[in-house]
Structure 1
């Protein structure tokens, strides 16, 4: 009997790992089927649509570049949800943190101009963006810990406040009167633009995303801070009894998650838009929530999921041109995936295939 129990305990981690892999993959498969039904009802051949999505996302080198450009901010915004989730918090203020990070970055870049070397200006912009995004999400964490305010609701409302603040600034104090296309700030000096990888259109924001995801993984899985956060997330009452500083952990991990999304805002400003306007609200923050849930809040898995979703987002134009589907069709696909993943979360620990035999 003891031997059987020992054998069961030895294989249990493998069962859990297999379950953690199977359920997201199964959720994506179900989402593909449901999206295929949607395409059929819209008058398009679902298999042709799948083929077009693949070609637009991964079919050639130029498609890969488009995918990786979109994947870079997704890696960073996903961490805004993934890191607090390790503490048991459900943060969805990613879009607001991205916007605040972009605002802080452009303000720093315009203030410094060419007074300092470009690399130093970019570093200051990155620090400003990360700090602004971190403080924005830390506010939701503080409201949760000190006042008992639900962090999901408060972070959602902070999105709308940040977007309203953006609109106020670009239509008022920061507006560049010479730019008549839409209300916008002045343009960032070209010397301070975030460059691209040699021989590609892929900006250095991709490296930011890869490095930050790797650092986040090491922080959560290989440090005492990460262990404390995971312990508090598993049982906050036990964490308090053990003497862990739950309040400080909450503020710190919310700041780190928000700073990643704020850095994504800096990347969008310095590498893509070169100025700030309503286009900064590009839904990368909301899409980052999906990336975090599909990756099960694992920073390394976030990289792969962000690339996959980046490819889907890059295919919107070809679906419109080749299949007469609205450009927003990819958002429908994104929503279906999100619902399937949320449902799959309810199945963890309930499938007999992955449970140890009694």
Structure 2
């Protein structure tokens, strides 16, 4: 085989790909006009899922399904920006795991707005300064993010999509020798997820809690004799050395994030519905609330409780269940639940995200 000849073939294919992508972009511009005229949502989670499903079904290799989806994530990101310049609010600053999850979902062609708190993310979307927001909801090790749950009690925003991100913690420093490290910066949750590694490899080193992993990296970039636990992208951003990669105690460290907005996703064949409800304080009340789901054969994938903050010993229950709330069985179960609960709120139905 001649290398020059093979490269010419690649160049020819690249030119055809570029042409096809621009042909696709022209159609996207027309799609944007139709959506604006009908006041339809620019981001359509069920359409996104349909595109991915068809790509995977038709993929014959050697490109892996995950690689193909990553390529088309950027294709669709470009399409979103052509239809309408959308803005995504996320729990920042840059290169936090929420930022990485946002880019995994929406790609690099949209505009991102960094927010200091989860409350700020909700506010940006409510006030229409952002089209969508991305917030963490649970971690496979630490459990639920209660601040996000509490925001849904008061907010009318809907969950319209979800994304899972595998979390990998890295020890970063301007130093090249671990022995020179006297202080480590990171979030409290991150320290908890790396506790055994830190005890074994950096015993006695001072641990300093800060607001985010990116903030930790920023501090360490200006301070000698210190290190931080953050992402590899943070290392590149702040020109730090990766002293030790993947120092998390569990290899199965995954965080689930929610995309919030004012729109609702339409049914697909594989959906999840999130609800919250409260019950009267009586014996067997919760059991009675869950009975409709069993009666109609609906699988619940998660249940969490939170204090109501209004009256002592009263709780809100957060439930994830399989199916869309427009599905007949789900609709019947929710109707029965509403009759016997003191409060019921549908937080959203949306396509089930690909687990890591």
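A few comments on the model shown:
- Computed 18.2 for mean count of other Cβ atoms within 10 Å over residues 146-153 - originating structure among 1, 2: 2
- Of structures 1, 2, the largest value of Rg/Rh (Cα atoms, Kirkwood Rh), for residues 26-81 alone belongs to 1.
- With mean count of other Cβ atoms within 10 Å over residues 50-57 derived as 13.5, matching label from 1, 2: 2
- For 186 (volume of the Cα convex hull per residue in Å³, calculated) the corresponding structure among 1, 2: 2
- For the structures shown (1, 2), distance in nm of label points 7 Å out along Cα→Cβ at positions 106 and 266 is largest in 2.
- When distance in nm of label points 7 Å out along Cα→Cβ at positions 74 and 194 is computed for each of 1, 2, the largest belongs to: 2
- Relative contact order in percent (Cα under 8 Å, 6 or more apart) derived as 34 - corresponding label from 1, 2: 1
- When helix-only ellipticity at 222 nm (-39500 (n - 2.57) for each DSSP H run of 4 or more, over all residues; to 500) is computed across structures 1, 2, the figure -13000 traces back to 2.
We did not get these values from a lab; they are worked out from the coordinates using the rules stated. Treat the numbers as computed from the prediction; the structure is a model and nothing was measured. Cβ atoms are built from the backbone, for glycine too; each structure is taken alone.
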